[in-house]
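Multiple structures follow.
Here, each number is a calculation from the coordinates, and none is a lab measurement. The structure displayed is predicted, hence computed values, not measured ones. Cβ atoms are built from the backbone, for glycine too; each structure is taken alone.
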Structure P
Amino acid sequence: MWLRLMLALGLLGVSAATAAAQDFPTRQVRIVVPQSPGGVTDVIARAVAQRLAEIWGQPVIVENKAGANYQIGAAAVAKAEPDGYTLLVMSEGFIITPLMSSKQSFEPKDFAPITGLISINHALVANPSLPATNVRELIALARGKPGEINYATYGVGSTGHLNMEMFQSTAGVKLFAVHYKGAAPALTDVIAGHVPMMFISVGSVVEPWRSGKVKLLAIGSPRRMPQLPDVPTIAESLPDFRAITWFGLFTTGGTPREIVAKINADVQRIVAEPAFRDRFLAPQMFEPIVSPPDKFAEFLRAETQKWSKVISDAKLKVD
């Protein structure tokens, strides 16, 4: 009798959770962006929020909570009610920030991964004066001048910084980092010839490359990009090397799996829409990386392992 009662109560709980997920959401949902308005994270969040509001018939607002190296915004989501009504759009800083500092107000375990959103391939670009036209020539040049060749980054721990640290380790070279407060001023100085090279998103350099202001040495995608078929990949010289920035969607840890699955399915539906891809992804060379929650969690584990090694090998800390 007790067994039948426990089974009945268990089935009742499953049914209630499923019903709650089917009804979700019944009120306003907020998407927290831990950066200032106008950046890629903000743009992605607003594009997804607009379509979710249309699908759900409920307001979906984007709230920018910048500061403290993502901590203010991320901590707000980590401490929210685990009901799916508070979401977070964040880049690989979700993983990198805790790895680089012991003084954190959030940890990845405080969140429930929902899905990846997009990835952006990075380009290895150089001022035309740099005496290298491809990755092999750059490696040979750097090996002949260990520690003498500079590169620009958009901050300690940025993907522009860590991708170059990974490049140095893989290629067996030593370069010198010059840190800037953003990608735009860093690229400006590469174009001006003050710093010879950098990693930056492909979409940011196509125009200056076509006008001859920079050289596009290679792209960090696993295969050549259809939009730039004549530009080689770094992996053609350094097998399996990949340099990207990615963005994903998270919610508070402990949120019922049924609600996470509901949000996941609706976001996958949005990203699969031809109109969304044509209007939002294609013009900016964004690549979709949506997946089920378990596959996204698997991706996060692999990224954690990769960046943990890069950060440890380079002895990087921000405290």
Structure Q
Amino acid sequence: MNLPLDPAAGELPHDDYRCGTVALAGRPNVGKSTLLNALIGFRLSIVSPRPQTTRHRILGINTTDAGQIMYVDTPGLHRGAKRAINRSLNRAARSAISDVDLVVQLIEAGRWTDEDEALYAALAELSVPRLLAINKVDLSKDKTAMLPFVAQLTASHSYDEIHYVSALKKQGLRELEQAILKRLPVQPPVYGEDEVTDRSERFLAAEMVREQLMLRLDQELPYATTVEIEQFNDRPDGVAEIHAVIWVERDGQKAIVIGAGGAQLKAIGSSARRHMERLFERKVFLKLWVKVREGWVDDDNMLRQFGYTD
């Protein structure tokens, strides 16, 4: 990028420079995190095949000559939130969409669920533009088969524009980005041109450990785990030394996370460390512990301690 951006100066790089915040909203496991990463060209938000992988608001920043788009990846809104952590995620998702310039509702091609409908009802209360992005269109061999689905959907739901995308294959993203930009306010950038998020390395380190838990552990166990960074220091030799605790609910879960002879924990740590080194662009020494905190997913105080806030 050739434009010298100085957010502190509060000046427009040019007369039609756009800047604003965009919420990527959708039900769990519809591809919001994959879409965020594709839109900013950077692997920021953790991804797994499991629903509810995203537990926190993640800000991803994409800056071009035309403007600066601040994408907010939100936890998926879901129904039947019986546990405290699920209620916390729903509050975080609703909070994230309440103060933005535009919302992109992401759905799966050919599928509209009760959770999609509930999210649409929440979005309809906002006085901001709404775009519909239909994801995973690359999985449909016959694109014309989608036309009746879209016609039925738009007959009873109002969107400013509809876009067909594949977050995984990075299809349709340029058109979506252009539709977003033209609806954002003309105003100076908030962040520098090289900034991609407002999250700290400490936060990102915890997320990368949690990503490996989501990928490597079976069934419901990943949802009983969370990660807390106890130490993050840069040593004199340039190595980032990180100490992290994986919290679980029961002793039996602790044994599974550690694995026979510590093999599972070692594999989780090795993979997370490699991802950290690529992201942080320096060597990482990662030490993991597994500890038990009974009932943490149902305790609001513990959730706040572990960083689950609205």
Structure R
Amino acid sequence: MHATKLVHDQMKPALSGERIHDNVYWRGAAPRLSVCVPVYRYDATKLLDALAACASSSLVEIILFDDGSGDHELVAKLESHAGRTAAAVRIVSAAANRGRSAARNAAIRHARTDWYLLLDADMIPDDVQFLEHYLDAVDTTWEPALVVGGCSLKTAPKDRKFALHRWQAEASECLPADVRNATPGRYVFSSNVLVHRLVLDACPFDERFAAWGWEDTDWGLRAQQWFSVRHIDNTATHMGLDTDRDLVTKYARSGENFALMTTRHRDEAEKMPLYRLATRLRRLPMRKQATALARGVALFRGLPLALRGRALKAWRALVYAEALG
């Protein structure tokens, strides 16, 4: 059987300004898989509990990387909870916030295995065999690769205030493996992906993606040029849905990242409906007025959700049209 071995000698030293807290299981652990989770002002205790409850949790180590949140109370809560978690846990607190790409790169510096499971803090495994499925993938993957488990909304909140985000996620993100495998690099969502150390050595996350969004798409498209990308159905639920206005705010801030991604991957971008729509809308007269109208329709809860969802897509394309110049 192909097995992952510890590579303590290859673990890089902590970055300046990092504070490290290990629970009692960390030092004596012999993990086969490193679970790396960037955290920013989010209570990840439910994720810790869910991972500890999974089969084979004794074979993993969990690294929570607080990306300079400055929330000392929350960090103390995570450290306290790690002390009650029956799995090897390391909590790393950075002195300054550097963004999602930098946080992921920093988190994996603390990993002691050859295989990393990248999870977002607001993801919860859908199956108690979640870790077992990934360990099976480690045993049957004979070369450095990415194995993407996918996301779901199985146990996500159903409050009306999250309806727009649910619609968007169901339409564009919560897709079965056979659909994702048709364009594998495009659907590398780093919220739930297994990756070999050598992949990240060759293709780290690009820290020029400082704001929110598209850094994992860029990473997936770069990685697929040299490594195998395979999608499986081993989902985790995205619990951290955004309210309508928070979702719009995030998308409004992602235009520069979208432009950077499309510049680097023009051929792949031209296959994306969102990019094709954004490029067409660059020639639209009265674009600012159209952007305001689409935003208003997307946020108006009295309208049918499908109409609001389509308006959200149009508004997002208009925002990206502006970023594309």
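Structures P, Q, R were shown, and FRET efficiency 1/(1 + (r/R0)^6) of positions 195 and 243 (r between Cβ atoms, R0 = 25 Å, to 0.05) at 0.40 was computed from Q. Computed over structures P, Q, R, distance in nm of label points 7 Å out along Cα→Cβ at positions 59 and 259 reaches its largest value in R.
Computing FRET efficiency 1/(1 + (r/R0)^6) of positions 27 and 147 (r between Cβ atoms, R0 = 30 Å, to 0.05) gives 0.85 for which of P, Q, R?
Numbers: P: 0.00; Q: 0.85; R: 0.55.
Among P, Q, R, the structure yielding 0.85 for FRET efficiency 1/(1 + (r/R0)^6) of positions 27 and 147 (r between Cβ atoms, R0 = 30 Å, to 0.05) is Q.
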